[in-house]
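Below are structures written as structure tokens.
Every number in this text was worked out from the coordinates using simple rules, so none of it is lab data. Bear in mind that the values here come from a model prediction, so they are computed numbers and not experimental data. Cβ atoms are built from the backbone, for glycine too; each structure is taken alone.
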Structure P
Amino acid sequence: MPDDHTGASSTGLPRRPQGVRERKKAETRKSLATAAAQLMLYEGSEGTTIASIARRADVSSRTFHNYFPHREAAFRYYIETFIDDVKVMVEESEPGQPVLEMLLGIAKKLTVDSPEGVETIYMAATLGEHLTMHMSKTEFADLLTVFERLTNAVYEYCEGRLSKFQIHLLINTGASAISALTEIESMTNYSNGRSFEALLEESFDLLANGFEPRATRTKG
């Protein structure tokens, strides 16, 4: 029998490195979830069948069912993965920054620094909207626990300076602003030729300072 350190199996063939199968399965799961998200964004619900998802991911429908019981499970997995990725970015952010400055930095990484970042945000938002419309109360409550991970990460980052309500509202408002900017950027009478990054910075400045002075808002 070959020595374990030779890298060979009992058949005499090279051993597969430990974890290769797990990585392959993770890649397939991610590919299926991404295919489902892309189809929902560009083809809508009717065009997002299990067969079309499998075809886009270059696997069989049977393989799809090895990973997800139905398409909504793939949708949830995509959202959960996206939220967890952003959560890690929060945890790895330089400590001590104002919360909005920290979130702006993450927003830039997701959009300005990543060509596919805006599409990713759009897809997550599209899937979230679909799921909230088709879930039971129990399923919806369970999905909220996924979003709560990100809220909790930001809450810990800011050491309680903002409430969880404020953070949840801030995250959702920021995500909506990013979605709106993709449209505004192409509207020259709105963007005045400014780059996406410049528009993003102005958007977060508005979130920080308000759209108009409080005295003006309450006047009259």
Structure Q
Amino acid sequence: EIKQREKDNKQLIASVAHEIRNPLAGMQVNAELLMEAAQNSAEVDTYSKAVAKEIKNLSNIVENFLAYAKPIEFTRAIYPLKPIFEEIRSNIKTDFPDHQILIQGNGNARVHPEKIKHAFFNILKNACESSAPNMEIVISVQSENEILSISILNQGPPIQANIQPQIFEAFFSTKSSGVGLGLSISKSIVEQHGGKILLARSDSSGTEFVIQLRTG
């Protein structure tokens, strides 16, 4: 009964997300046209950029709903992970320009690059939201016995021990914004790759997530 209810909920979420997706795409195009037309007006330019940013946030929420409710089959190939992390770091700088993200090591894994990028992006976004701009976020990549281990460590406040077992659950969040799907989606994507994700530690020394993927 619980599984059937979860299946029904996912179908409903997917249907609603699809209905919202197309109007949002049209709004995004019009917001971009408005920004182009508003170049001679600083005030209109400011407001149009704010509208475009909120549309982007809504689009991300819709994509997260779809990723949770309707995961799709995908093919994998061997890719180096460092360029993927470098692209994520570049993208995430838009919202977190002062955060320092260090990438240590490299390795190849059998992944779908866009899907695994989504998983890593969610974890890194959480790390940025949880830590001050002057604190480093360190991504470490190590390979051993055909397993690639990726550590993502931030030095923000620890996750409370009593909620640690819940952090990968769908719709669980301690934030005032967002819908609580980021880590749940990351876990789903990593597991679809035949990998594992876990909270390795969260204490006064930092919070560390570890993702394990197969190299072949």
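Name the one structure among P, Q that distance in nm of label points 7 Å out along Cα→Cβ at positions 65 and 105 of 4.8 was derived from. Display every interim value, and only then the final one.
Working: P: 4.8; Q: 3.9.
Checking each candidate, the match is P.
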Structures P, Q, by mean count of other Cβ atoms within 10 Å over residues 113-120: label with the highest value = Q
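Which of the displayed structures (P, Q) returns the greatest value of Rg/Rh (Cα atoms, Kirkwood Rh) on calculation?
Values: P: 1.08; Q: 0.99.
Evaluating Rg/Rh (Cα atoms, Kirkwood Rh) on every structure, the highest lands on P.
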If you rank structures P, Q by Rg/Rh (Cα atoms, Kirkwood Rh), for residues 97-144 alone, the highest one is P
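A value of -22500 was derived for helix-only ellipticity at 222 nm (-39500 (n - 2.57) for each DSSP H run of 4 or more, over all residues; to 500); which structure in P, Q was it taken from? Please list the in-between numbers first.
Numbers: P: -22500; Q: -16500.
It was calculated from structure P.
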